[in-house]
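Listed after this line are the structures, all set down as structure tokens.
No lab work stands behind these numbers, since they all come straight from the coordinates. None of the values given here were measured: they were computed from a predicted structure.
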Structure I
Amino acid sequence: MAQGTRQGIVVNLLIYAWAGVHYLLAAITLPKDIARARAAAEAADAMTAR
């Protein structure tokens, strides 16, 4: 039973590490992505305002 618990902890550790890496990668480009989405929304608003 201790071996199964140990393996479960290791699996969870790997999952959390994988998620953390993806979170950090997303955080690097988040401001640029938000600015791009805002610019696209403003352009779409300008097109519909004509």
Structure II
Amino acid sequence: MIRQAFDLTRDAARDASGRELAVLTRSHDHREGVAAFVAKREPLFTRS
């Protein structure tokens, strides 16, 4: 994605970034990170 970013318009880059973030926020590790932050504890990441 980084290499493609140089060839994208600003709007296309924003849209691509939004799609990538949407995928990442649905991951188990994202949910664990948010839960750990709220509980003020260290996260237990599994890379899934």
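I, II: which one has Rg/Rh (Cα atoms, Kirkwood Rh), as calculated, at 1.48? Structure I accounts for this read-out.
So helix-only ellipticity at 222 nm (-39500 (n - 2.57) for each DSSP H run of 4 or more, over all residues; to 500), computed for just one structure, reads -36000; which one of I, II is that? Checking each candidate, the match is I.
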